[in-house]
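Computed from the coordinates by the stated procedures, all read-outs in this text should not be read as laboratory data. Predicted, not measured: the structure shown is a model, and the values here were computed from it. Cβ atoms are built from the backbone, for glycine too; each structure is taken alone.
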Structure 1
Amino acid sequence: MYKEEAIEHIRRHPEHHLKRDRSNKGYICPICGSGSGHNGTGITTKDGTHFTCWAGCYTNADIIDIIGKEHNEEDFNRKLELACNEYGINYTGLKTEQNYAKTERYTHNTHNTHNTHKEESGAKMDEIQDFTAQYTEWASHLAETDYLTRRGISEELQITFNIGFCKGWKNPKAPNAPASDRVIIPTSDYGYLARDIRPAEALNETERRYSKLKVGKAGIFNLQALPTYKEPVFIVEGEIDAMSIIQSGYPAIGLGSINYTRILLDYLKQTQTKPQFIICLDNDIRGQDASKKLKADLDGLGIESVEYNICPEYKDANEALVKNPQALKDKLAEAVDSIDKKRQEQKEAYLETSNRKYVRDFRNKVWTSISTPCWKTGFTSLDKELDGGLYEGLYVIGAISSLGKTTFALQIADQIAEAGNDVMIFSLEMARNELIAKSISRITAQEDRKNALSPRDITVYERLNASSMESIELVDKAITKYEGYGEHIFIFEGVGDIRVKTIREAIKQHINLTGNKPVVLVDYLQILAPYDEKNRTDKQEVDLNITELKRISRDYKLPIIGISSFNRESYTASVNMASFKESGSIEYSSDVLIGLQLSGIDDIKQSDTNKQAVRDFVDNAKKEIPRKVEAKIMKNRNGKVGGRIKLTYYPQFSLYSETEETSINFV
């Protein structure tokens, strides 16, 4: 790897070293601790690579400078070496920029170069030093130290992991540094941990800082054994801690550093190995944060894991092994039991979703004569086709323009309210007064066709004032009748600002305040506001809204009627499922699909050569007053399909009738 590559990689991944503060807006300052309080913000950044500590520790410092400040180091190369150790990069193997440029493969700020770097990094794997011969030499001197034996690790286990000893070991990254006696713990053929065997109290500050040094390629201790384990595997930070757990009879791996979790995750992504893990990282803040993140990452890979503190009374697993080995074994057993208990709880929760529970509820309802609620539409022939009326579910009514789909749905809503049931109307196109005027006009036509008035006659004062006394009295009578059941009608008007979330909240509030389940009418589906702020196509928005309306009907056990427009291709054709605009989820999620069409259109031959004849039929039929219309049942999830209800439509009075009336000439 080239030096510039290492610098760029470290600067672009500050999260490997820093931890988020409690506000989640910045990072905890590793120097002064700013950001660790409940409300404090520590280090923040604008460009992702340079940071400012608001407690004043440093300004415009990158992650390499931060690591240097933690170690009171001013020399850049020394700071970079420390950072490389932290990030598992072989500092002594870095090449200079001059040689790097000669390769003609380094171009700043290009995506292709970034990918090339990755490929080259893989290609340079063969250049990494293989330490296996040195491991054999060092292992031959293991008997010269009892360091690990004193720490509770048996000689047999040390031999198993090819532990070695080097007297007068020299740091290859700092050949001028003083020599020291070290235990060598291999983490792979290409990397190892060199552990100073002197007691910590015998070391000065600098010696303590470098008492545990990683050499070569970063690796995870005992990772190669992971595929062989059938029982839960403990994840700890230190290699000696991992050996302590293995010494106690349980499988374990040692990360070596919480920054090496990415190595484990990459390994798990590339293999079929999916063991159960017990995460036991250090008890400090960084360790706890890393534990939570690691668990979330494992969850994302579908790998089962739990967090567990196996040594609450001790610094780490090795201290627990030395001071109280039986207590450590007991804690390890508890940890294994915890993951077994979690799996059992998950199993029991899953079994609760079987139909055994629900069939009991079903039987209780049947035996106690609890009926599924049904709301009659007020159209006798339609109720018959729908097996009694409206039930819990999503009903969609569609039609071409001028066929009165809003009028038809509004009349159903009024007739349900007149029967004493609540109705909630979400009108995205028409105002409240327009809907009321349509209802009043319809009532006048039902009471007295000869003196009935249109919605426009009622809402325009000059026209109402010019009407006959009989008509004025008829309007007053209609208003009085509407008032009688208007207490059951709740209209929510809005243009482009009603979302399905709004509908859900309104329904919830209505039920909480009144105790009544309403029939819900949405006019119309294609102009419901987007579900959220995400950028979707019109079809995706309609599909999502339809799915949510279906979910609302299921959650609250009530009928929802949605009005849908038709696509233009269906304006001169027989109604069918594909007629509904943006029809994907309308077709699949709805429980009942009802299409309004002109009577007789099915009898006309539908072909390219006959399109003009079809258009002429539609144009002429629309001019008729009253118009002959059919309500066609195209889908009925719990009943028969194909039924046709003959209706007579009086557009000037917003009235649908089930009887054929042609004797009165309306002009």
Structure 2
Amino acid sequence: MVEKIKSILNNQGMTKLIPKIDFDLISNPPEGIIKKSELKSDDENSVLILLAIILSTRYHQHGDVLLSLLKNITKSIDKIDNYNLGRFMHIKGYLCWRLNDSIFYAIKYLNYSIFYLNKVDTKEALEYLARVYDTFGQISTVQGFLKDAYQEFTLSLKCKKQVGDRYGESLTLGSLGRNCMELGDFTKAYSFLKKDYEIVKKHFTDKHFILIQLLSHMGKCKLELGEYEAAEEYFNKSTCLAEETNSYVGLAFAYIGLGRLYVKKGETNQSLQAIDKALDFIKKINNKSITIELKGFLHYLKGEILFKDSKIDSATKEYSMAYKNMCKTKTTTPVEMAQLLFDYAKAITIFGDNKKSAQLLQEALKYLDSTSAINLRAKIENELKNKHKDLWIYHSIKRFFGQEKVEVLLSESGRGDFRGKRKDVAILFSDIRGFTKISEKLNPKKLIIFINDYLKHMIRCVDYFGGMVDKIIGDALLAIYSIPNPGLDDPEKAALSALMMREELKRFNRILPQGILKIDIGIGIHYGDVVSGLIGSPLKRSFTVIGDAVNTASRLEEITKQLGCSIIVSKALSKRFSTANRFLLLPLGKYFLKGKSEPLILAGLLGEDDKSPLSFKLKTEIENMTKALHLFSIQYFNRALKIFNDLYENVEDKKRKKVYKLLIDKSNYFIKNKPGPNWKGEIVL
């Protein structure tokens, strides 16, 4: 098998990669990752994808190799079947997240993966689909979207139960258990972990380390539920099993758990003994990232003990060390960071440094900005409100207006006049299609939850690319790129935000509760001159942007319904893209918009040219549309009509058929009613 893989790498011109690959890992891949029999395939691309799947389990070690493999596979991507395309896109998305820290591209390629896997009606495709949901769940967890993560893991578990994947079921049950621990639902967390424990104990061969982890997690759940005897029993079981297997990592975690238990029980000496034992085992661990994580937990635990003993100076030093360690590891969740900073701030307050305490509380709230940890947020905000009234007011205002707006408002607040500045900016306007029907079916409480959840995802896409949300009007959103300091790459940032919003919407729709219809959105993006500044009266003011460019962006969003493209951009925006041919732009023609005396050249933003099979199809569609619109503009309507008809028949996106139907109707009309000699292809909607 190893020789066969080496031969394929030689055939594909990747001989230089061979010395960099851990072939012991290939010969003995982690359980449940692949079926070894698949490596016997005669399809070289299939084998290379399997190689990438195995190596991705140690992506830090094989980062360069993995990137080279993906690049090589992309060259012949049009020859790959849908099942392997789904697996390829999953690995690509996973590595975008793990190696490049890009949430946008991770979500994009994972959505591609789901798209291709859903085209394959096999047990294997459903089994792998569950793995994609797991990855989405992991990404949501890291972002702090804990409820979203729960929904993704639930989808994964459903798939795995359907195909009888006991190994995969175990992994997802463990993820659900940890997710519920983060959410603070320790009863449900314990239930998931207990089920996971039973499966591992019965079905796994190499199971000791997993059992050690599960016992520690179950001990923590019982500890949080106040069931101290049960917690101690689980921690002791974890310790015994770790000792039997010489698992220093397991022993360190188990003793940290026991240390926490003794702190809760007020048994300080025993807690300190547990800490000393944990530290001894940490020194024997070779894995640097795990060592850093464990040291972070250890310093945190020491801080808790010292805080309880009123040794505040020493406690703050331990909390500080814990924070430094936790900042170095990607495994620490936003909720864990916020809890640490909260405890650190309380110690600093007692120590007398109110300024530092306030900074820590604000930092804690930043970690919670995108999370669903409502209870912890309420505790931290209450502390800020009671101890630092001025900063509490500032924090509250930021939540209503956004950081950028608050800075402008504060700088201008003492002035009696109103001054505006002209700027060229990119403007994005988005709106939910048919929102009235959705709102009629939901009671007020559910409607507010729904719209806030939706806007949370969309606003994050604006923030991700440096945009500023200017207004939220019900379900509509107006964003500016960029205020107060416009940049040359603003048009691209706005376009990427729109694409991310579209990808995020796929994820949002997938995890909607039962009974709520999936939604569509329309997005219009324009570039032009606006006036930015404060408007209102000396008693009540608002910072905003006004001008024709804002109205135009709104009009573009409106006509997405008629033209069947979810994202429409103007020529004024697209001509300022700094990278030629980066985006797939479907020309739509020239249109007179409502209230406009001059026509605008518009395009549908279909995506980026990522060399995927979907991109190849879209580029062909773009080429044909470009040709047809040229014929249309020079009044060769019969020839244009033939291409429009072909496009209408062959386009897979049913919504996009609208623009071709419109152009078919216009061509037929102009065949019978020839426009004047000065007509250049303009269409009045």
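By the measure distance in nm of label points 7 Å out along Cα→Cβ at positions 468 and 524, tell me the structure among 1, 2 with the highest figure.
1
Consider the structures 1, 2: one of them gives -12000 for helix-only ellipticity at 222 nm (-39500 (n - 2.57) for each DSSP H run of 4 or more, over all residues; to 500) as calculated from the coordinates. Say which.
So the calculation was done on 1.
With distance in nm of label points 7 Å out along Cα→Cβ at positions 420 and 652 derived from the coordinates and found to be 3.8, which of 1, 2 does the value describe?
That value comes from structure 1.
For structures 1, 2, calculate percent of Cα pairs over 25 Å apart, for residues 172-355 alone and state which one comes out highest.
Top value of percent of Cα pairs over 25 Å apart, for residues 172-355 alone, among 1, 2, belongs to structure 1.
When volume of the Cα convex hull per residue in Å³ is calculated for each of the structures 1, 2, which structure yields the highest value?
1
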